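Asks: The structures come next, written out as structure tokens.
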Structure P
Amino acid sequence: MDYPLLNAFLTMMWFFLWILWIMLLFRVIGDIFRDDGLGGWAKAGWAVFVLVLPFLGVFVYLIARGKAMGERETARERRREARLYGAARPADEAGKLAQLAELKNHGDLTQEEYERAKSRVLVG
């Protein structure tokens, strides 16, 4: 079978570009449905646009709302971490106690202020 190296390279390139396109399409569709700022009709409109005319729909979506995609993803991750680690973690308490000890050692806090702040941190 005669299949030159350049053709094999081009076939692999097109395959990976196709996979990249599919990932981008799912990312955009996921962002449409996860966005709390869009109403139901707006979500339906974007979804139809992206599904009926995928190339044009995705590119228009990225131009119109692409910058906010990252901001929404960051906010979503922060909310998820806040839910996951909402309660005071021991590492946070230890960090606060270390910071209080450092302030006391530098003379910024008196012994009485240090004890009050320490008790507040330990109580939660």
Structure Q
Amino acid sequence: MKFNLETIVRLVVAGILLQTLYFKFSGAAESVYIFTQVGIEPWGRIGSGIAELIAAILILLPATIGLGAALALGVISGAILTHLTKLGIEVQGDGGTLFYLALAVFFGSLFLAWKHRKDIPIANLFFK
């Protein structure tokens, strides 16, 4: 694996997505609290965890970076919107850590999706 900006962004985005899975899949109190506040506990927590797992794997595989980034953008956009409308920036005294990690995933995924837009079928309708 050649280490350049794209590789670093891929590892950071996938790393953030993968590290949150333990909390989602183990039913950690903070995760349960978040998804209860949104009204989609437990299926939203488990479903978003599965989507994040798939996105991370796709981002790590060279042939599917664009698809993984597009999926990550969809999932993380929901998380950011939820922070801005229901949860707030800070959740249970975390100082905004979850929100800032979501922003890092969003902008990293946006970079990857743009760079690999030719590999995203729907993007081909809008961008050449």
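Asks: Just checking, which of P, Q has the largest value of FRET efficiency 1/(1 + (r/R0)^6) of positions 78 and 110 (r between Cβ atoms, R0 = 35 Å, to 0.05)?
Replies: Q
Asks: Right, something else. Computing relative contact order in percent (Cα under 8 Å, 6 or more apart) for each of P, Q, which one ends up highest?
Replies: When relative contact order in percent (Cα under 8 Å, 6 or more apart) is computed for each of P, Q, structure Q gives the biggest number.
Asks: When helix-only ellipticity at 222 nm (-39500 (n - 2.57) for each DSSP H run of 4 or more, over all residues; to 500) is computed for each of P, Q, which one produces -28500?
Replies: P
Asks: Of structures P, Q, which gives 82, 46, 22 when Cα extents along the principal axes in Å is computed from the coordinates?
Replies: The value was obtained from structure P.
Asks: Compute FRET efficiency 1/(1 + (r/R0)^6) of positions 30 and 94 (r between Cβ atoms, R0 = 41 Å, to 0.05) for each of P, Q and report the one that scores greatest.
Replies: Greatest value across P, Q: structure Q.
A short reminder: the numbers here are calculations on the coordinates, not readings from a lab. A quick note: this is a predicted structure, and the numbers were derived from the prediction, not measured. Cβ atoms are built from the backbone, for glycine too; each structure is taken alone.
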